[in-house]
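The numbers here are math on the coordinates, done by the rules we state, and not lab data. Here the structure is a predicted model, which means the values were calculated and not measured. Cβ atoms are built from the backbone, for glycine too; each structure is taken alone.
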Structure P
Amino acid sequence: MRSLYYNIFRKLGFGLPVQLWTVEAGIFLNYLGWGAVLPFEVIYLHDTRGLSLAAAGLVVGIVTGLAVVAAPVAGQAIDRFGARATAAVSGVALAAGYAGLAFVQTPEKAFAAAALAGIGNGGLLPSQSTLLASLVSSNLRHRSTAVSRVAANLGAGLGGALGGFVAAYGVNGFVVLFLANAITYLLYVAILLVVVREAPRSDPMPRGYRAIVRDRAFMRLALTNVAMIAVGWGIFTWIVPAFAQQEIGASPRLIGFLLFANALTVVLAQIPSAKLAEGRRRAVAIAAGGVLFAGACLLVVGADFVPLGLAYGALLGAVVVVGVGECLHTTALMPLVADLAPEALRGRYMATIGLSWWLGLALAPTLGAQLLSASPPAALLASAGVALAAAVSALSLERELPAAIRLTPRPAG
């Protein structure tokens, strides 16, 4: 009877093991708490705790900035101590950081709490990616990646909606939000420690990051990913909302709806995208994501030259197109990195590709804002050009990949 229920779950569960689904539930909890505080961090620190806008922005920036520094160190820790242990320590650091932010009274304490959260942030993502890759066979990694993306986007979307209701209660509401976020990290740690059984670590390769730098195919993939993330995630998170408000007159409510539409697209399209990718070329999927990012940028530019009703439709179409592009990109990218990496260096490979995400997210608002201030259409046209160049790079990269990993596997049955 137990075997019967297990087989039924495997059929309904996309062919993924129960242990992985439990970790995905923890990821959902993580993003539920994080999504609830994300839109209100600067508002809370400035309006409730009395920090200046510059100081509040710096506190929030530290959480991302320190992740860039912490990620390479986390990669070494993953390869030496295991992904589960590194993820657990990172989750505790994030919980302590956000719990500290709930009660800060001075900028110094806010900076200290943000630094703790930033270190945890830099360690959690690569260790989580490594763990997900290790819990399934290589022919199912694209499916586990798809499910984790659905869990993250669904959690963040619901968290943002719930956070708005709780934040309406003022300082007490904000304290509840930050403490709830800390609790979700601790629940995730508990799931990792109780449920996950990780294989013993093999001896790490002594060359470490030097071996990664010599891997030409992977380094090209990481550099291509910087451009993809800068446009597909960074530009559409920070620059497009500003463009829509300044050039088209979109209200904050509409901008919020556009962000929700993007998240909903990912939730609905990620699993079908993973199924569609099976048996097909990974480089083409990544390149297709870049082409969709470029097309979405052109849709946003076009919205500036049509009547208001059509402009809103163009903006909605753009965020939906970007969502589909994100699905194609992530379904191919993370499993490809896991397959490229020697097992003893998988943590460092995941940390390096994670670093490319952070760099892309950092470059987009920095350079995009400068272009936006000079010429709004030029900022979007330049972004489209970057996305197309990244697509070409992804296609040309294919011949450098080992033949055995060029296709997304098609699981048996």
Structure Q
Amino acid sequence: MENFQALLKDYVKLLVRVGLNVQQGQKVVVSAPVECAAIARLAVREAYEAGAHDVYMRWIDDEVTRIRYDLAPDAAFDEFPEWQKLMLDSLSKEAAAFLSFSAADPELLLGVEPDKIMRQQAVTRKALADFQKRSMNNEVQWTVASIPTLKWAKKVFPNEADAKAAVDKLWNAIFAASRVDGNDPAENWAKHKENLGKRAKKLNDYQFKALKLKNAAGTDLELAMPENHKWMCAGERSRGGAEFLANIPTEEIFTAPHKDGANGRVVSTLPLVYNGNLIEDFVVEFKDGVVVNVSARTNEELLKKLIANVENANRLGEIALVPYNSPISQSKVLFYNTLYDENASCHLAFGKAYPSCLVDGENKSKEELEAAGLNDSLEHTDWMIGSADMSIVGICKDGTEIDVFVDGDFAF
């Protein structure tokens, strides 16, 4: 790939210095696939050069994960290692910064009994609840990005006979989606954040009491909105005052709908990759905020367990607006990775709402957030609903209707 080393250097620098924004003397945690060790080491070096006090590695091995699901005794899936919980709790309490590379094989757990997957997820969520809370409250800086792995690249580009060609194409797609184009990525992101911020301000000024979403695929949904909800976008700030980018890439402007206010029917428009399985072509129906019916062409049982097995996962915690003409959507690449696919499409999320989506929400108690209408759950799973003909209408407090999306794009 032409200029690959230069683009890779720019990409790693973007992740560490703009995305994570490592501060002088800060501890850093990097999570990465073992397959991508060489790239992870570049991130570690960049973090030290940015002033990190120390950098800790968390290695992820898809093959080992699959072997465990195939061969470990059943009781193992009701346990989570205490040392991992202690490590993440300890470092997050010290306001460490967390860089995570999301690059799993989309079909890693194909054929594994869904109950086993859900039990493991349940104990993991419970063990890491405090760490998740600190992350979602922006008590720490965190960035999720990605690096190509072979199986992921072959899933995205199945017609490439040569493995290297598939990986190269995925690198090109990642660089493009991340605004790493040979120019100054930091400047590219400054302009992008400014544009997103202008739209977020407009949405916040309206303070809609409800949103109505419709498209030809069959989505017909009304979402009540909490009072003092806040639309968020790229450029969050930690409790310590450091600005960071939670996701690279990101095209979304998002907030939390009222937990009791979803009514209607929603049709997915892209697959959901959930724990190494693809859930495809699914329909979800809501009444008074609660899921009352679901169906799916593939992995329907897994989808039902996702919603039923975790408290309040049957309610919504997020509505995110992404124009159909976003760069990722226009690339026509289906990534089979939520980090990218959610930025090609408007999406919803089952489960927990971000406290930051309410004015002063980071400083409110769990009870105060719930009273305001924000959903609380150990689950947070995004799923894509956007389309070229998506219509979104905002309902103002006086009943006035404002076009927010027309034909899949912002009306303002």
Structure R
Amino acid sequence: MKRYHNGAGNVYEKHGAFYVRWWVVENGERRQRSKWLCRKDREHSSRNSKAVRDLATDHLATIGKQSQTDSDLKIRDAYDRYLAYVQTVHAVTDRTPLKPSSIKSLKQIWKQHLDKHFGETTVRAYTVAQGTDFLETLTATQSKTTIKHVRSCASSIFRYARKIDKRAVNPWKDVPIPDDAVESANTEHYTVEESENIVSALVDHVDAQLVMALACFLGVSSHEICGLRFDDIDDEWIHVRRGVVRGIVDIPKAASRVRSVPLIDQVRVPLELWRKKRGGATEGWLFESDPGKHLYDLANMKNRVIRPHVDGRDECVRCDEKPKAVGKWRGLHSGRRGACTAIIEATNGNAAIAQAILGHKDMATTLRVYKKQITPQGVVDGMKLYQRTLNK
């Protein structure tokens, strides 16, 4: 196979015809493309002949103009291609796709904040000043944490766009977080007493009772609760192996979230009641609205069953009358934070146990995000322990 290099592509002869070959960058990967030019005849006698060279030059010029147009792509199109990229397995690098929870966050940030802002702007036309001004407009309604997420999402899109167009830049690297961005409000949690009251109030709804017990006493997240199966549970342990986000079953994002949690009575009792109601099940999904077909929609259960029994503002769809309030609804994740705080307090400050139960990769997350203010009684008990130590 003979070739002629013209500076932008390769002209080669194959099976009595001439072709031109060139390189393109698609989805961050360098790929080769080729085009049939003509058959070999008296006028097009060799790859070096003027007639063949002119055909190749004309075609490559067309490709160059098209590439220039394609490379100056809109940010909106870059997002679409980035979204498709992070949801697929990369065959060459063996890169795994983003987890469903990360994809959900990405879509939410784009829809709520970035789509309208970017509009029809192209990647090359966007500037640091535009990004800076945009984040400034968010400070009136969004917390500093949310603004950081928006900035990170935008930067990821532009970083991917650079793979498509090497002449583009990522202005978000130089976009600062506004100085007047307000720190997020302290996240809430349930105390042990509140958790016990909520679980007791759900006595007629044992499935909802079990959901709250798993969250409030063992710190299992809502995604992990949806992913539990009866065969993940033995006499002493609950083995967390997977999560479910919007009906998509997947392994946890971090290896540390694959863990085994010891069963305690506050969870064991509603678990056995629920198992009995499910006919003594020992396998299959723990929560199925239609056995063998559909998993529970916890958002639906929280809004229509659990929350009415907590704050009493709405009617429970399963009850004949409006439930009485037993506390303040703070969300299911507040149960996970409450479990972390209660475990640390009950074990005289042993955060390592809470870290293992919640499946955190490092203890900094356990202490910074999940550990909340201990109760006055916890302070008293801690000082008594301190006093005994001093008296030895």
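A few points about this structure:
- Structure with the greatest value (metric distance in nm of label points 7 Å out along Cα→Cβ at positions 283 and 363, set P, Q, R): Q
- If FRET efficiency 1/(1 + (r/R0)^6) of positions 43 and 147 (r between Cβ atoms, R0 = 35 Å, to 0.05) is computed and equals 0.00, the structure in P, Q, R: R
- Computed 1.00 for FRET efficiency 1/(1 + (r/R0)^6) of positions 139 and 355 (r between Cβ atoms, R0 = 25 Å, to 0.05) - originating structure among P, Q, R: Q
- helix-only ellipticity at 222 nm (-39500 (n - 2.57) for each DSSP H run of 4 or more, over all residues; to 500) derived as -26500 - corresponding label from P, Q, R: P
- Identity of the structure behind 24 (criterion: relative contact order in percent (Cα under 8 Å, 6 or more apart), calculated), options P, Q, R: P
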